[in-house]
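What follows is a set of structures for review.
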Structure P
Amino acid sequence: MSYEHITFEESDGMALLTLNRPSALNALCSPMLVEMNEALDVIRDQGRVRALLIGGAGRAFCSGADLVKGTGAGNLSAQFDAGRILETQLNPLIERLTALPVPVVAAVQGAVVGAGCSIALAADLVVASQSAYFMLAFTRAGLIPDCGATWLLPRLVGRARANAMMFLAEKITADTALQWGLIHQTVGDDELLVTARALAGSLATGPTRAFALLRQALSRSVSSSLSEALQLERSLQSRAGLTQDFAEGAAAFREKRKPRFCGM
C-alpha cells in the first residue's frame, strides 16, 4: 500500500508511522487522516506488528489540524461545524490508536500542538527531543481542546496543570513536560529517533498479548472503582496466563535465562 502524506514501514515486528508533510509542519489534512487510519487498521488486522512508533518528518511532530486547507476548515464561517470534523476524521483516529493491541511509542520534536498533542499523548510512552514543545492553542481561535485532550491531560498531569495548559494556551517545554509527568523521556534532538526506535524495538520483542491486555486495564482503570479494577485484572490475568509467552516467561525464570517471547 502506498501513501502520500505519511510513510509506513515494518521491520522486525515494529512499525514506523511518520507524518510526512514537513513543509506544513505535519498539519493534519483529510488525506493524511485517511492514510493514518488505514495504516492503523493494517496493524490491527494483519497481526505482524508487535509495537508501533509514531513520528513526524522534519522539524515538527505535528502542528495540529490544518485550518488553512485540507480538513474542511478552509472556508471558516459562522456555519462551520468543527465538531463534524472531529466526528468523521479525528476522533476515529484516536479511538483506533488507543484500541491497538500493541504498545505505542511517540517520538516528538518541535511543535506538538493541538490534535497533534493529543495523538502523541495517546501513546503509551512519549520520547521528546529538547526542541519539542507541547501546546493546546484552541482558545486562541475561540475553540476548546479536543481529540481527547480534556480527558487525557487531567489524568496525566492533574487538573490544575491541565487547566493552565488548556485555558492559557501556553507552550510547555520538553523539560517541563517531563517534570509534570506528561512524557516518559527527553533526549537531544540528534538522539530522538535512535532512542525511540530502540524503545519500540524492545517492546516489539516483549509479551505482545500481555501488553494488549495491559493497555485495556490501564484504559479502563481511570473510570473504574478499585473493586472493578480488581475484577478486571482477575479476568485479564486469566487470559494472560494462557498465552505461550507466559509459559516461556515461567520457563525462563526457572532456567535463569532471558525469555524469548514470540508474541503469542
Structure Q
Amino acid sequence: MTMPEQSSRVAVVTGGARGIGRGCALELAARGFAVVLVDLLVSEMKKTAADIRASGSTAACFEADVASFARAQEVAGELQRRFGRIDFLLNNAGQSMAKGLLELTEAEWDSTLAVNLKSCFNWCKAVAPTMLAQGGGRIVNMSSLNAYTGGVTSAVSKVAYAAAKAGILGLTRALAKELGPTILVNAICPGFIETELVSGLIEGRRAELTKGIALGRLGTPQDVAQLVAFLATTKPCFITGQDFTVDGFQWVI
C-alpha cells in the first residue's frame, strides 16, 4: 500500500499549465499548498510543476480532459489515496468559442459547454465528498466578465462561451447553499487578462481595449491569483456564493 504524502493543505488547479491557471498555481504554492495541476498541455504543465518544486513546494501533474466525469473521479480518488485530503479546488480550465449563433455547430456548442461548464460540475462532484468528510474545503469557479455582458463584440466570448460562463455563476450559488457551511464556493469573473490565449485574440485591438479600462492596462494572471489566494486562505471567511469581477473596471467588450 502507498502511504499518503504529508501535506498541510492540498490545492487542485484545473487548466494549471499556463495563463491564469499557472499564475494561480504558483501563488497557491507560495501560500503553502501542495498544488495538483490538471491539464492536457503536458509539457507546459510539467514546466509549471517544475517551477513550483524549484520554489520548495510540492507539485503533482495529472493529464486529464476536464470534460470527462470519469477522469475527474479517477484523479480525485488518487489524490485521496496520495495526500489524504483536498482543501481547495480552482475550476479554471476552459476554452474559447468565437463563433456566433448562425455559424456555431451543435458539436461546437456541446464542446464549449462541456469544457467550460460541465467540467466545473465534474470536479466539484469529485472533490466534495473528501472536503465534506474532512470537515471543510473551498472551491473557486472561474467564470468571466462575459457572463454579465454576453461579450457579443469580443472574439473570445460569443454565445456558447457566454452561456457557459453564466451557467457557472448559477452553479456556484447553488453549490454554496447545498455544501455550506462546510464548503465555501465562490466565482471569479476576469475581464481582459494578458495570457497566451487572449494575446492572440486581441491582436490589433490592444490600444482600443486599454482605453476602455479605468486602470489603463490589461490584467495579468497575478491580478487574478491574488484574489484566488485570498478566497483560498483568508480566516475567518464569511464569503460564499459570491462572484467577484477582476477587470480594472472595463467597459469595452
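Each reported figure results from applying straightforward, stated rules to the coordinates on display, with no laboratory input. Model, not experiment: these values are computed from the prediction. Cβ atoms are built from the backbone, for glycine too; each structure is taken alone.
Observations on the structure shown:
- For -0.50, -0.95, -1.06 (log10 I(q)/I(0) by the Debye sum over Cα atoms at q = 0.12, 0.19, 0.21 Å⁻¹, for residues 120-223 alone, calculated) the corresponding structure among P, Q: Q
- Structures P, Q, by FRET efficiency 1/(1 + (r/R0)^6) of positions 136 and 192 (r between Cβ atoms, R0 = 35 Å, to 0.05): label with the highest value: P
- Source structure of the calculated read-out (semi-axes √(5λ) of the Cα gyration tensor in Å, 29, 19, 18) within P, Q: Q.
- Answer label among P, Q for the case where mean count of other Cβ atoms within 10 Å over residues 112-119, calculated from the coordinates, equals 22.5: Q
- Comparison of P, Q by distance in nm of label points 7 Å out along Cα→Cβ at positions 88 and 128 - largest value held by: P
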